[in-house]
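Bear in mind these aren't lab numbers, they're just calculated from the coordinates by the rules spelled out. Bear in mind the structure is a predicted one, so any value in this text is a computation, not a measurement. Cβ atoms are built from the backbone, for glycine too; each structure is taken alone.
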Structure 1
Amino acid sequence: MAHIIVVGNEKGGAGKSTVSMHVATALARMGHSVGCLDLDLRQSTFGRYITNRRAFLKSEGLALPTPDYLELPQVDPAAVPEGENLFDYRLSAGVAALQGNDFLLIDCPGSHTRLSQMAHSLADTLITPMNDSFIDFDLLAHVDAMGEKIEGPSVYSEMVWSARQLRTDAGLAPIDWVVLRNRLGAQAMVNKQKMENALTMLSKRIGFRIAPGFSERVIFRELFPRGLTLLDLKDTGVKQMNMSNIAARQELRDLMRALNLPGVKVTF
């Protein structure tokens, strides 16, 4: 059975597709087979990222490790057994088609959908990227006006809790929930320290691990049209990396180590 990685966050703009592409491609470059699904049926940013990669590599005559991407299968509603949900059936079909891989990465939309809800219940590892601000912290929990006291969990945290309950009832292993502090700014500010304190406090309360994400960098916007990642730069003609690119590559290395995925030894 593939180890299922779900990248989820109910708010857009947190860098889910960038994280998804880099994690999936890093695994592929380390010799693991990786299948991918994009459950954002409207924008499909992750799916377009991989499509861009295939087109660029073909045009340049390059053969670089690439995740196996599958669009969510279309299903005739008449073929869905009575009592089953159409979206559940489509997700099950997609997961079944990719189960031969070592890893299956599922990128969820930045909103609450039936597909996202069901994907969370399948997660062996759940990655939640979030911007380093209390606007995004509200995704996980509600805090007081000073940003120091947690007043209660958010609807997203409650959805993860429900997914955990479903897995427990099914006799499956617990979800390893990893929250990424993503798109960090370079400056150390009071808000940054408050965020760190609040996340640490909340992690103990609702049960997630905190891992380093990516800093805000121009390079990520430049990579998307060609479907490339930080690990592909030297293979595509970049002979000398600048300091920002080297630092970003180290962030990816730190992230992959922090995820602690089964059978993965970070070798880049």
Structure 2
Amino acid sequence: MARIIVVGNEKGGSGKSTTCMHVATALARMGHKVGALDLDLRQKSFGRYIENRRAYLAQSGLDLPTPDYRDLPEADPASENAQDQRLTRAIEAMDAEMDYIVIDCPGSHTRLSQVAHTLADTLITPLNDSFVDFDLLARLDGLTGKIKGPSIYSEMVWGARQTRAQAKLQPIDWIVVRNRLGAQQMHNKKKVGAALEELSRRIGFRVISGFSERVIFRELFPRGLTLLDLKDTGVDQLSLSNVAARQELRDLVAGLRLPALQIGF
């Protein structure tokens, strides 16, 4: 059975699609069979990323490991659970042949996203390093800075965990990824980090570092490339920024602690 990795939160602009593409491609480059689904049926940023990759590879004559992206199948419109049916059928079609299935969720609450969270073996929640994004996870007292309680998204994850427990499935490994970390140990960065650590103990997730803000990510998307593909496309000398970004990716994938995974890039 494939291990299902869901990348989700309910706020746009946090780097979900970039995280999806880099994690999925890293796993593919390590020799794993990786399926890919995009549940944002309107924007499909993850799906577009992989489509750009296929087009670029076809035009350039390159053969690079690529996640197997598929659109959701159509469902019976008369079905009471049409969206559940679409996602279930997509996963069933991939399950036997894939080692991993990476699923990108939309930046809003949808039925598809809710179902995907209940199916997640690993849940990755990218988060920009600010209290604006922290509000996705918990409500803070503006005067004291104390955590008042979990947010609606955290409650949804809790509901997904309960559903899995009732079905006697393994618990979700929930990982919050801090993206766009500043280069300096700024006061706000420390405060966000302390708040995340406190909240992680209360509602049960792990915190790891993700990607810094870098221009390279915006440049890679049109060609469907990742940080791991640069040398294969004729870049002989990586800049210090690109080397640092590759190390961030290596640390992120290692931090996922996927079973029997050896980092090979």
Structure 3
Amino acid sequence: MVGSVSGMHASPHRGASVEFAEYRRYIPGDDLRRLDWRAYGRTDRYYVKEFEADTNLRLCILLDVSGSMEFGASNVSKLEYARRLAGTLGYLAIQQSDAVGLTCIGEKAPPSLPPRRTPSHLRIVNDQLEHVVGSGETNLISGLHEFAETVSQRALVVVISDLFVDSEQLRAALEHLRFRKHDLAVFHLLDDQEISFDFSRPTRFVDMEGDAAVFADPVEVAQRYQKVVAGYLESIRKISLETAVDYQRVLLSEDYEQTLHRFLAGRALARSGR
């Protein structure tokens, strides 16, 4: 395997080298020196030459920006926690001369940023992270499938989401990504209150991805709620094992540096065991 980010699985990717690999459509911002003018003359379209890379890794961060990611019962929302994870992972990648890209998945998501390995690109990634807002229903499943269909170059794909989706649909999306040979890691963000359901009096619960609201007495629904949540979490755990996904369940009360340390240490251990 190629790559130099400590603790991360590297993956084969395209870059600047002496061995030609394939063409791809030109994206604004690509190096104009790599345009193939003969291909343009034949097709009247701009194509860029891709080469087999000699070194390093492509890190693609897929960030859920649906409305539920704005939830946080304590001092930090899921989206803010996700920003810290994504920003730090991007910084580590750039420091090791690896490429980082960002794809936000949601109804009002900004354009995707393809992986690049320059400090100036990291500033663009961080600027997008700073200004993105969680809103609307989740498009996570369709977003994962679209990424799998449109990004053919293998990469370390890091999904950051609260995974409020149907578990079997999630399985199919993860299998799609794995079929495309991506190395896949998932940070599953949960607020502590979503697990403990620590409410002591009748409460109005509002759907952050729609207009629905339910007024309920926690004493009457707590047992059923916790049973459903436990079943859901177990299904996600099984799916992660069966699809060979590096799954990280994260509570917002955890320090994000400890979360990243656990993730990187686990990947370093996995690499050393090969």
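Matching task: 20.6 is the computed value of mean count of other Cβ atoms within 10 Å over residues 81-88. Pick the structure from 1, 2, 3. It must be structure 3, since only it matches.
Looking at distance in nm of label points 7 Å out along Cα→Cβ at positions 65 and 169 over structures 1, 2, 3, structure 1 comes out largest.
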